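Coordinate-derived values only; no laboratory data. Predicted, not measured: the structure shown is a model, and the values here were computed from it. Cβ atoms are built from the backbone, for glycine too; each structure is taken alone.
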Structure 1
Amino acid sequence: MDALSMISKKDLRELLVKCWITHDAMWLLQSIQACGAEKASAMNTAAIEAMALIEIQRIKKTLGVTNSTVETFDDLIILIEGAFSLIKGDFMKFTFSFPKKNVFQWEWADNSCFAYEGVKKLGIADQYQCGIMVRVEAWLKGLGVEYLIEPEIDGCLMRSNETCFGHIQFNFAT
């Protein structure tokens, strides 16, 4: 039996994303138990950033993008939309948009972030540093894009603000 021929691309993506997220959560929990929250959080953030720098290059290649740098806001939109269409699971209830030139905006639906809900269940929410936005910021660094993120994220916006909403400003001329 060939399981790949029996399932859709969407179902395959959902399975792989859920497995990756579960691994990530269990790695963080084990690291906190072994090393303490402060060291584990720093290790987790560093690992996410290192992974995302490689990931965005793989996404570029998969999407057929050959430019070494992103030259325009439209090029960035194509990459971000492509990246999220590949790695965002259905259970990740966030939206993103480009409400005006040089602006990327994100928001978690119903103030329900899967990562925050997960770390609350693990009992480590007060020690959690948002890995999702670390990943996005590493993509931007890997693409050589200058940006300003508002609000600045220190820890978890869901924990500190009870909502996660913000925008990233870019300075593309075109």
Structure 2
Amino acid sequence: MSAFNAIFDRPWDGEPPEPFFEPEYYWGVVWRRIFAYCVIDALVVVLLWALAAALFAGLTVVSLGGLSAIWTLYGFVPLAYHTLTIGGRHSATWGMRLMGIEVRDWSGGRPSYLQALALTVVFYLTTAATAFFVLLLVLFNRRRRTLHDFLAGTVVIRRFPRSAVLMAE
């Protein structure tokens, strides 16, 4: 494994980089996160919903309505998408990957599927309950973390901060 891959597998041990000393980890994370979720991930979820609807409708028709209860799974599509992609090997949804950001646990490792599930559930519950106002918390902390980041023990960083790339050369 190269030094470059080792850095990005676990970019730090202990606490995340301090924004005052290593701001490149956090530059533009808020706007990248917003764009990733509102544009790219929303489109992916809509496409997954369309596929699920076609599958569920086909199963309902073929079973003459016997499998109509399968439609209860329809609401789990975004939950599954976010949990499986954030807990996966890239630690990011497709939108996050395209925007150059990723989710890390507090010690720098990749989040577990349980952490990704907690992150996703708390995100959907708190944003629905507060009409997205809870996301304003990013403006009041140095690492630009949201409530769901705090509760899941995660932090969102730039995938390729300049200092880490320079160290690997």
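Overview of values
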item: Per mean count of other Cβ atoms within 10 Å over residues 89-96, the highest-valued of structures 1, 2; result: 2
item: Structure responsible for -18000, with helix-only ellipticity at 222 nm (-39500 (n - 2.57) for each DSSP H run of 4 or more, over all residues; to 500) calculated and labels 1, 2 on offer; result: 1
item: Among 1, 2, structure where mean count of other Cβ atoms within 10 Å over residues 73-80 as derived comes to 14.1; result: 2
item: Origin of the value -0.80, -0.87, -1.12, where log10 I(q)/I(0) by the Debye sum over Cα atoms at q = 0.21, 0.23, 0.29 Å⁻¹, for residues 49-112 alone was derived from one of 1, 2; result: 2
item: Structure (1, 2) behind the derived value 16.8, 53 of Rg and Dmax of the Cα atoms in Å; result: 1
item: Comparison of 1, 2 - label where relative contact order in percent (Cα under 8 Å, 6 or more apart) is highest; result: 2
item: Structure with the greatest value (metric distance in nm of label points 7 Å out along Cα→Cβ at positions 81 and 105, set 1, 2); result: 2
